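Just so it is clear, none of the values below were taken in a lab; they were calculated from the coordinates. Being a predicted model, the structure only gives us computed values, none of them experimental. Cβ atoms are built from the backbone, for glycine too; each structure is taken alone.
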Structure P
Amino acid sequence: MTRILSGMQPTNQLHLGNYLGALKNWVALQDRGENLFCVVDLHAITVPQDPETLIRSTREIAAAYIAAGIDTAQSIIFAQSHVSAHAELGWILGCFTPLGWLNRMTQFKEKAGKDRENALLGLYGYPVLMAADILTYHATHVPVGEDQKQHLELTRDIAGAFNRRYEVDFFPLPEPQILGEATRVMSLRDGTKKMSKSDPSDMSRINMTDSPDLIAQKIRKAKTDPDALPFSPDELETRPEADNLLTLYAALSDVSKRAAIARFAGAQFSLLKAELTEVAIEKLGPIAARMTALMEDTAAIDAILRDGAEKANAIAQPILAETKRLVGFLPG
């Protein structure tokens, strides 16, 4: 059986990169197996969070899942903190994870920066908790972006270490799924940097709740270069802004990047920006409207998350119980 798991952190606003790199692909995966989509609030507190903001953001992420097309009758949507097996298995798996493996994680190095001595244990152990998220459900496939691929490789290493210790074939080795044209969406203000919720400039990203006028303004002001658009993919290697805008157009229009390049070959950026604006508003407008409507009924969102947590727990608890038995814990 194929079981797919993925999730997003409830921090700041979701943007176009989150939609193209994850949500759009998740919707397409729903017919390919059993799907669990998590709001990873345990991961969110690896950096300081305002409690009220975290509650609202958790609901907002769940609303975005639904608005983008995740069907709650077909897939399970839940908050990570509502399933205690994530934290319990995270501790157990941490006891099978050498420090050397964690020291190689590039995301920790990037986020901790020069102040590594003051970085929190949660941030350092983030990849172990991510492994627990996946292995708690015996997920077989995980849709991830390029920046999370290293963490999934670590998950496979940890699962293998556990299996070898107890001479069992218990945890599956999950496969990464890197899908779509927009595997890495870049900033509208700098084509060499990833589009980010934490970027201080709101003009660097298109938020999923931006109005049509604001979307148009951001695309109009997106950074370009002075040359006409290229005729071949090879020419994009030294033109990050052109590469990014063509990637966005291709992903939103459901065409290949090569087809997008052929469509705009030799044209000025103004034509690409005009058509990109049109398709971005067409795709994001209904999602934004649906999110707004959902957020007006928080009780309904909470009920969806409770129902999802019950279903997720029904899968997770037997797997956790067998993990504990293998480790040698007395039954509770």
Structure Q
Amino acid sequence: MSASPVLDIRNVSIAAIDSKGVATKMIVRGLDLTLHAGEMLALVGESGSGKSVSASAVLGLLPKELKITEGSISFNGVPVSSMAEKERRALRGKRIGYIFQNYQGSFTPFMTVGKQMVEVIRAHERLSMKQAKETALAWLHKVKLPADRAFRSYPFQLSGGQLQRASLAAALMLKPSLIIADEPTTALDVLTGEQVLDLLSELRKEAGCAVLLISHDLAHVFKRTDRMAVMYGGSVIESGSTEKISRDPQHPYTQLLLQARPPLSGPLTERLEVIPGEPGLVCLQGCPFSLRCPYASEHCSHTPAMANLNDDHAVACHERPAKGEPHVEYASSGEPVKQVVYS
């Protein structure tokens, strides 16, 4: 894409620090991500892989026990990783919206939903109380809520799906350039989760904002996103167009993720494939997945660089198929469908 990215993360590393500010453990290593206007990018991987920590770094919301040790984060061309807290506060809500994993924490329980939305609007826009209320009601209606009732309700008076819709309205009502959605359907039933993500996709197209979707649900990712980045042990190990990765995953971890999904068609297997080794086990030197990888070799003790396979697909793996060697492509169900030759 020729247009400047809305979000540009370059070589960002995040570490846990002790009371003296000395780094004790790396949480995220050399993260590179770009996100353009109107695009939805998924960040996927197991719990503990660094997805939510990376998103928190964009907003400057890292806990005091963590800090960015290197790299840069830019929003619309402006470095945000070095901004003062006052400048970052002006970005949050107004230009960068955040949909939290815990929808119940999106609103304080002691104020009505409408009052909180009005306060957010008036904190960023010079609007009267009446104008702010009209804006809040309009967005509650856009997310298909009974606007007047939701506006007057306390958070506990709304169902989980209704409250998540209200948080979606609150995140979008100031028309931000970037929405970060951190596991927005985790606490919702399947149908409500689908509806919330459909709304997010619809409003994203309408507002033209970029969306960073953090998820471990590959079905949601394959259905709705333009590009995806797969994380393991704090590192991106594969990235590219969602269509390409879903059809032709190159990293062993990505391949195992697809195989571990239950098939939606055809005969059921007696047991699902599992990723070998202990979940979350990370090799501190070389490839982070090498301690669990069935194809690991002595080369994996060295950190693999991201290699571009083509314009929309890159992978960090020493053991991926070389040119001219056969490998397996996968259907959207995760089932291997054919052997092809990589060229």
Per distance in nm of label points 7 Å out along Cα→Cβ at positions 154 and 218, the highest-valued of structures P, Q: Q
Which of P, Q yields 23.0 for mean count of other Cβ atoms within 10 Å over residues 18-25, as computed? P
Here mean count of other Cβ atoms within 10 Å over residues 130-137 was calculated and came to 17.4; which of the structures P, Q was it taken from? Q
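Determine which structure produced the value 1.5 for distance in nm of label points 7 Å out along Cα→Cβ at positions 50 and 202, calculated from the coordinates; the candidates are P, Q. List each step's numbers first, then the result.
On the way: P: 1.5; Q: 3.7.
Clearly, the read-out refers to P.
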Computed -8500 for helix-only ellipticity at 222 nm (-39500 (n - 2.57) for each DSSP H run of 4 or more, over all residues; to 500) - originating structure among P, Q: Q
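Looking at structures P, Q, which one was relative contact order in percent (Cα under 8 Å, 6 or more apart) calculated from, given that it came out as 22?
That value comes from structure P.
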Thinking only about mean count of other Cβ atoms within 10 Å over residues 58-65, which of P, Q has the largest value? P
